[in-house]
1. As an exercise: distance in nm of label points 7 Å out along Cα→Cβ at positions 21 and 253, calculated from one structure in I, II, III, equals 5.7. Which structure is it?
2. Using the calculated result 1.15 for Rg/Rh (Cα atoms, Kirkwood Rh), pick out the matching structure from I, II, III.
3. As an exercise: Rg and Dmax of the Cα atoms in Å, for residues 61-228 alone, calculated from one structure in I, II, III, equals 19.2, 61. Which structure is it?
4. To which of I, II, III does the computed value 17.8 (mean count of other Cβ atoms within 10 Å over residues 157-164) belong?
5. One of I, II, III was used to calculate relative contact order in percent (Cα under 8 Å, 6 or more apart), giving 8; which?
Structure I
Amino acid sequence: MPTALLSVSDKTGLVDFAKGLITLGWDLVSTGGTAKALRAAGVAVRDVSDVTHFPEMLDGRVKTLHPAIHGALLARRDSPEHLKALAEHDIAPIDLVAVNLYPFEETAARAGVKPEEIIEQIDIGGPSMLRSAAKNFASVTVVVDPADYGRVLAALEAKDDDMDLRRLLAEKVFARTAAYDAAIAFWFGSERSEVFPDRTTISLEKETTLRYGENPGQRAAFYVERRGEGIAALEKKGGKELSFNNLLDLEGALFATDPFADEIACAIVKHTTPCGLATGTSALDSYRKALACDPVSAFGSVISFTIPVDDETAESVSSLFVECVVAPQFTPGALEILGRKKNLRVLEGRAQWREHSLDYKRVRGGFLAQERAARDGGEQWRVVTKRQPTETELKNLQFAWRAVGSVKSNAIVLARDGATIGIGAGQMSRVDAAFLSVYKARLTGHDTKGAVMGSDAFFPFRDGVEQAAEAGVAAIVQPGGSVRDEEVIQAADEYNIAMVFTGKRQFRH
């Protein structure tokens, strides 16, 4: 009679799996709460102490750390010496292990939980059994994911000695235990406020395989830190599956509206950078103002709203070819209207960053890691010109500063009435970005006279200010910090432009 050892924290599907094994003639051995749950469901199991001839001890910390368990798992069935050793010590082989681990990650993520509670959720015996069984996958079937119970039972029922399946299940074990240990190491680092430890592991789980990457011919997949968080928390209400580029643009759109989370705002994003961003009195008002910035570039865009989308807004959006729309909520009518566009992806919900998440960028042979940029509350702002900005100009400067932070560097935005009217993005020189913002504004019929300008980094020369003056810009917000700041301030004074230094830079490479 083959033997299975079941010891799980997540009991999803456990009873049905155990009953299936018994139907196929398996003997079941179990531990603590798992054995209790199985017996309550009428499933006959033996306690692990019947195998080890040693009681569970230390409040359950020691149950399966015993040669009778690990010898039964690690013995190679093709080795006469191994089988002889089992026989000498009266150890029966264990042929299947179903183990999942204490909920360390979930416990550590709870607000207000005490360190000692978290430490008690560091599983020792579980990973040890999993690794022993996985190492001996040639003879032992190991299941760490309850989602695999069905196919394991199917293979056993068919008497299919599926080596490929056992190898896959072993792979999943080592991936899971690596992720588990990474989470524990991260927690220890966070306890001593270490943002950048000497060694770190980025643990990701595949959410879905994508049709292709940035271009056809490039294979791709979407990985998440944890299921149901971030972009994966959004619920797709209609349209095709998200593509690689959709996901990139979706992040860009959410990033653009993040600084306006407490306001009514809309961002229209193309190739990860805004082509229109606005606040307004309603979803429709903010959308129309954002679209007016660059309606040509908005073709094939991704749109993010900070408030629910109603029927009227949906009607307006549906008149434009859009790849994806994301909002906290949609009215039933809005879903019906947007649903008429079969290819339009409609995503509902809020995608939040995990606390203390780092920003990673890939380079050859490694990763760059940085803290996510903190929101600028204006604490270091100071007016450096003779002319002070008016109250209206200051309000627009505050909008422009938040807006330019989501635009690819070198970045310049022109803004008026809580909306971008011209955006210069991703230019190699700042004066070119300033020129492009003015050009785009005039191309779409916006009057640049009296507008404000936001720059994500300092003006290295006065030519950017001269470009603004030629367009009639009334006020500029920029970080300051150039060796030519005095020269730039002098240019602003010459053209009677108010200028504010923020003391912070907002590069987005």
Structure II
Amino acid sequence: MPSCVTAGSYVARAQKALAAGDSATALERLSRAIEVDSKCADAYLLLGLTEFQGGETAKSIQHYKQALKLAPRSYSGHYNLALAYLKRNDLRDARSELEQAVALDPKQANAAYDLGVVLLEMGQPAAALPYLHSAHAINPDRADVSFNIVRAELESRNPAEARKVAQDEGRHLGSDFQWNAAIGQLFLKHAQPGDAALYFRAANLIRPGDEDVRYQLATTYLASRQPEDVLDLIKEPKTADEHYLRGSAFYQAHRFTDADKESEAALALSPENPKALVLRVRLLQRAGQQNAALEMAQKATLLAPEWDEPFYLAGISYYFIRHYTQARQSVARAFELNPRSATAVFMEALAWANEGNPQQAERCLHQAISLQPDNARFHCHLGILFMRKNDYANAEESFKKAIQLKPEYALPHYQLGKLQASSQHWKEARQELEGAITLDPGLTSAYYQLSRVYARLGETEKSERVLAEFMRLHQQETDDSAVADEDARRESDPR
């Protein structure tokens, strides 16, 4: 960098003025420095810094650029210019300057960290990780660095690695209230409520009186299906939200009378509380009062238009009163608001199927499976769609995948047995249908199909006995819509 011999005294005076908080004098001295030496990079750099601190970002950018023309290998020039670009949310140019700053001085933790965060904001978490790890290696005690490493792992869809990083960092940051609360929020945002609960619990132990953390801890307990922990945490509810949390916990624990009482208490305190309304909707749906549930869900959508749950529940009620177009539209809106909701797009698939549009139903099922690859119900219903298209090879593959994921789920055993019977694979069909009945003795249609298979195998006595059982139950073969209704009920339960 040029020595600025002629202008050096003015730059030194400007630095003293800045240290004293006198930016006006600093600006005057720097202007004089540039007059006497227009090639003094230090003067432009300090002028840019003074202007940046004074809120004149555009001017500071121009002076930082001039400094870099004179001293292109200036770490401070590139780094400070990057900060100015960030001030006006220009991520692309900020990234370019930070990359040059890191290349010039890899031992500067701030530049590496800021570059990692910029890459995160640009949706490139995998690219961000090396820079964040570099910043962590330079300064391992920074809570913000460890937070963003966990964030980057979660956004890279590596929850196991995020979990490990958080556990390792917790060894020396575990007493930091803010860090625990932030990590809890991070895991909750990325649909990992069990992990979130660990960190909210730690934050709650550090500050038991913090109501916000206590509420978030109860929310994560609910999301991870730990209702007894909710009830233990909130023993004497005072607010509508606390009654809602206890009511939701009772609902999860199948203590519906208690849930109903808490729901009433929540609505008495806050009749316009969307969460309390949603709990009431669930209770009404469970009681089969779909019209009343729908009316209340619609009210909740007006009160909380950016929350997906009321739209989803409205879609459930529309579905059960056979208003499939409205059901589809409502759950599609829920999915727009929460693109991680596999159950919303699954319900949209069922609605499309009932509207007679298997192509759209299949599209939605594939989308649901991409969000929850291990959901046996989704694979089973995809198999049912393939059956309707006479695509038996893919149907069989889907049913077998569902069985692999959840062997105790009766429906794919039944569907696979029916498929094998149609292919005259009688022994394989018998095995699957017998398994379906063992798993779900109320699956009436399986008895009918099994009686046919026994007859084909020459087991007349068994065929007659199973057929008699079918007749005794006085039900018709379960059609696909009834099957879908039952699975819709199960998917609509809070998870």
Structure III
Amino acid sequence: MKVLLVYPEFPDTYWSFRHAVSFVGKRSAFPPLGLLTVSAMLPASWERRLVDLNVRKLQRSDIEWADIVFATAMLIQKDSLADIVKRCRALGKRVAIGGPYVTTTMDLVEADHIFLGEAETTLPQFIDDLEHGEPKKTYQAADRPALSISPVPHFHLAEMKRYITMSVQYSRGCPFNCEFCDIIEIYGRVPRTKSNSQMMVELDELRRVGWRGPVFIVDDNFIGNKRNVRRLLPDLAEWQARNDYPFRLFTEASVNLADDDALLSEMQRAGFYRVFLGIETPEPESLKEAQKTQNRGDLLGAVKKIQSYGMEVMAGFIVGFDNDPEDIFERQINFIRKSAIPLAMVGLLNALPDTQLWRRLEKEGRLLKESDGNNTNCSLNFIPRMDPARLIEGYKSIMQTIYSPAEYYQRALDSLAWVKDAVVPDNSYGASVRSNIAAMTRIVLKLGIRDGERVEFWRFMRRVIAEHRHRFEEAMSLAAMGYHFRKLTELYCE
């Protein structure tokens, strides 16, 4: 059996980092970890081929080679998924699809086989049915599987030279109850984790296939199961030290990470350099509305605490809550400015399918359409309490302000000053000296010579050299990502 694993293309969004990855000669930020995991669940005798449309095109010859095609997608990839399914079925290929979009959507995607929920238990059943000539149309996971049965992903299938970062997963689920979140609907509120030994085996495999550099622990809340994370981190730190720190780690966590100095210290010792937080808003009434009880107290202080442990904070923010005051846009700008968060992912509130927010707005008669998964393109899928035109213009004002070169470079400088130096060595060697020089050259040519905002770039460079010379590479990375955010802001918010 020949299986073709296809990952749909992401549209150009803030999360794509498309304008930043080109500086370092890459095509995409992350590989399709879900499909790499699916591959590991298939019979060893099956032939495999992976096509990630974010790094190369799907050729007719790829489809013709296959006996069966597997594809997965998030909501924002739904148009690309539909095109993949159409092309493959037109050539008479059996198509199986699954993933978050398929599990939660109201749309019907025409495929031969549909997998709803997590595949660790349903995929083996499908394979058995297929071998007996009786495969079903739909496979619904009866429960949420223990991650002890999840295999080591087939990292070797990924074209590693085309990605900035590799990914691993430690847990699924989150204990909190945010109204707008679909993670708890898909993966539940009881976080399940892999064992320490599973994680070490996965890291060993990543190292064996030659990866050095950033590794994204993709959990939606890495500290959702604090008890298990506390057990993992000492082993993770010891693995990093024993292997001479081949990976720089980053992840997503809830803001209450800042309440736990021991956990922060262990993350620092294990080599975490960045963490994404769902801050959402500085308005307490909007946080209460969103049922985001974990974001209590001094949010600015929480950010600074995490930065003091050597981790740059990246964060998500939302406008469009019913309780947002008229000055919410200025307040968001001020919070982002004061917190020195360079990569602030601000979006309009969207009601995702089958979330608590979706169900409430449907009951109130305020839903307009299904979300396309992009909360940054200035479109609304529900009727907000604030005047819609005012809300969209206010959102645009946030993005135009925080990603103007002067504002962004100042936050980057503040972040470099406030984020403490790492306590472990960076031996990740994610790129050769030659490729690093090539990346620096591209950045200087684009931002320092060809860009209309080059004056601000050179001001930034002068201060980096004077004040943060030992973190020059990190500063250049921030400059590249700032350019990406600026280009997307020009696309969506002009």
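1. On the way: I: 4.7; II: 5.7; III: 2.7.
The correct label is II.
2. Numbers: I: 1.12; II: 1.15; III: 0.95.
Among I, II, III, the structure yielding 1.15 for Rg/Rh (Cα atoms, Kirkwood Rh) is II.
3. Numbers: I: 19.2, 61; II: 18.5, 67; III: 17.3, 50.
It was calculated from structure I.
4. Numbers: I: 9.9; II: 15.2; III: 17.8.
Structure III accounts for this read-out.
5. On the way: I: 8; II: 5; III: 14.
Matching structure: I.
Values quoted throughout were computed directly from the atomic coordinates according to the rules given, and no laboratory measurement underlies them. Since the model is a prediction, treat every value here as computed from it, not as a measurement. Cβ atoms are built from the backbone, for glycine too; each structure is taken alone.
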